[in-house]
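The next part holds the structures, each set out as structure tokens.
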Structure P
């Protein structure tokens with residue numbers, strides 16, 4: 001009987017094992033919706049990169065489907081409308097709203113409907129309360145600042161207090177939102193001395209504030225909360241910890257570039273490999289998007305050698321590939337602009353000279369800070385075959401014309417219509433300014449993200465002028 005029982009048991013186990021189907025992992029995420037009064041024909045969903053896009057039909061309807069292996073806060077963009085959705089792999093959600101009053105009219109149904117309805121209320125409360133109006137809040141004296149900050153955070157938090165009373169809310173989402181309120185307060189405290197000093201034009205060390213206490217709290221920040229990397233104030237504080245250490249390292253060795261010391265700081269502070277990979281990826285991504293592969297070869301190779309997260313390696317490769325059409329030696333289309341007189345002008349008008357281009361806007365502080373350096377380099381090379389061209393990507397001509405005339409900005413002052421969506425900005429993937437370009441005498445690219453005039457551009461100009469002789 002014992003033998004029979006064991007045989008029967010073994011057979012039963014075999015039958016059970018054979019009857020099991022392999023688990024199907026569904027990483028697909030589906031977003032359906034309807035946008036009333038949308039004036040833009042395309043909607044895009046992204047997280048670090050574009051994941052899917054669809055046409056917005058005449059009735060405002062759209063549908064997006066993509067695969068993503070993790071939970072995320074996905075950004076949807078339709079023209080000037082931008083809103084985020086928190087979703088898991090396998091989720092399907094329907095969203096709708098009037099583009100002109102989206103926060104008031106937003107409706108969601110399906111997976112994570114409650115969580116995403118909460119997000120709209122939260123962002124609406126943040127905007128209406130003025131919680132992110134740092135200039136106004138941090139202009140207050142210490143006690144008034146603490147009172148105002150706590151009051152505004154409390155107003156926004158009422159939505160969270162209602163959310164936790166509901167049923168079936170994603171537990172990870174709840175923890176992320178709980179952490180938002182804790183770390184938003186702490187993040188604002190970290191910024192207060194700098195903002196208050198700037199607003200009132202006083203030395204930062206004279207600001208009445210418990211600075212040492214806030215520094216101690218920052219040092220106590222947990223550095224291993226991978227699930228909170230999507231919580232903006234937590235991530236900002238983490239970046240501050242890394243930035244503070246990087247600053248100390250740069251003081252000790254002024255020859256080190258910030259990108260390099262930031263990686264040293266990350267290695268020193270962060271133990272979790274996944275968090276370390278993400279932080280290094282973000283540093284590389286930021287530099288790669290702005291400067292291009294030519295300027296990050298060492299970082300790029302080091303990252304691929306040390307990275308343990310395949311998705312980040314894939315993303316870096318995709319980012320690098322985007323720069324291939326504007327790599328050195330490629331020809332630039334003959335874009336058309338208008339000059340300060342309103343006349344039509346083209347890049348081909350400058351053939352026969354090296355062309356050093358400054359892409360800027362009147363509202364951009366760092367752009368304007370480079371103007372004295374630009375003028376100095378331009379004067380030094382006035383007898384050389386170099387064209388110094390400034391191209392504004394202001395939204396409208398009026399502020400540009402006013403600044404050019406008031407400041408008596410001389411030389412080649414051109415305007416690109418459609419700002420960030422101008423042909424020049426799109427072709428060179430301009431996502432931050434100032435951005436400098438260097439073209440050769442034939443209109444081919446020397447550097448799609450050249451050195452600033454405050455940098456070592458002279459060395460590069462001289463090198464290419466010597467080649468042309």
Structure Q
């Protein structure tokens with residue numbers, strides 16, 4: 001793979017699932033011509049006009065009225081279940097978690113139920129995997145299966161919420177859940193079981209077309225559950241809560257529409273501890289959140305490999321605004337599970353900074369994923385410090401090149417972004433020779449203190465009024 005020299009850069013650029021549910025996932029109404037520039041931000045307004053949180057009747061069902069005890073030791077799983085059942089049967093309302101510490105297993109939400117965790121309340125989730133059985137229909141790293149229930153789960157429900165200013169504590173640590181990753185840094189010891197064999201088996205099942213209901217994991221297996229997962233749901237709100245110590249991904253809406261994630265705080269540094277991963281969703285708002293994570297802060301996804309092609313539903317119409325990304329691999333990330341495609345993503349007015357934040361805007365894919373990334377936009381964002389790069393498009397993530405499904409990445413627009421510590425490269429954009437990255441535009445950006453200004457290959461890039469380490473490019477075009 002040939003790297004582009006600084007001289008070449010200056011010379012070329014510059015001197016000068018099916019059925020009625022899936023039918024709800026429409027193609028975005030605004031068709032964008034390549035190079036549409038800032039005008040495409042009108043589409044963000046259209047998205048915001050379509051996204052709205054559900055409303056709930058003015059009825060409260062307090063879990064202590066159903067036998068819950070807030071001592072942090074008594075199992076309150078049945079109290080949560082009974083309160084949710086009564087709330088849903090009555091036509092909806094709030095299930096209230098009052099002050100105290102409440103231990104529980106899996107919580108399954110039903111339509112028209114708002115699980116409201118009050119300010120002085122903590123919901124502590126059991127460290128016993130058996131408390132997340134029986135298995136449920138879920139997704140694990142982009143592949144559907146039957147597995148341990150997510151801690152808070154809803155399947156094919158409407159108008160569901162988790163709100164309040166209390167704490168959701170997953171209680172994962174180096175002795176519970178995290179060792180299943182199979183890494184000593186998370187408590188695993190040689191000879192102990194881990195996820196590797198199960199992950200290989202799940203991928204093989206998907207490649208061979210084994211029906212999802214026959215991909216049964218759970219007891220005796222080691223694929224960690226996600227924390228909050230609305231699956232095939234409509235009208236979802238996750239608001240206000242603080243999430244700690246998750247086994248894996250924190251907020252993971254899948255195949256859901258009209259999703260609002262607002263003012264949550266995530267502080268969880270275990271393996272694969274992504275903050276918010278909307279997957280194959282339509283109309284999503286992530287607003288005013290704080291992410292301090294062990295993996296990507298936000299990762300937009302759409303299924304993986306053969307199973308992603310089987311389901312074949314994109315993630316689209318996503319607005320990310322007023323968020324603060326601290327620790328994490330990527331701030332705003334797309335992939336790597338993006339086989340169904342990702343389009344129409346808008347990130348604005350976000351702050352991203354930490355010595356442990358690797359990349360601000362990250363797109364990761366390969367020739368086994370396939371799929372597309374198009375119409376991705378970032379503006380008015382500040383990057384204090386990253387260690388790898390400010391903006392990275394990586395076609396060589398994971399399986400890399402040589403597969404049968406090259407990805408398509410085009411129409412990426414970044415403007416009014418300032419980075420003070422830009423890591424190894426301000427820009428790291430590398431496509432394939434026969435499959436280049438197309439139509440990337442950066443405008444009115446400043447990137448300071450990068451070890452190298454760029455690493456660009458097989459990518460069509462236009463810079464307008466962009467400054468990299470004090471060198472201003474009024475107009476630069478790098479062509480493939």
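Nothing in this text is a laboratory measurement; each read-out follows from the coordinates by a stated rule. No experiment lies behind these values; they were computed from the predicted model shown. Cβ atoms are built from the backbone, for glycine too; each structure is taken alone.
Source structure of the calculated read-out (distance in nm of label points 7 Å out along Cα→Cβ at positions 437 and 461, 1.9) within P, Q: P. Which of P, Q yields -15000 for helix-only ellipticity at 222 nm (-39500 (n - 2.57) for each DSSP H run of 4 or more, over all residues; to 500), as computed? Working through the options, I get structure P. Tell me which structure, out of P, Q, gives 1.03 once Rg/Rh (Cα atoms, Kirkwood Rh) is calculated. This value belongs to structure P. Determine which structure produced the value 1.9 for distance in nm of label points 7 Å out along Cα→Cβ at positions 61 and 77, calculated from the coordinates; the candidates are P, Q. Corresponding structure: Q.
With distance in nm of label points 7 Å out along Cα→Cβ at positions 181 and 197 computed over the structures P, Q, the top value is the one for P, the highest of the group.
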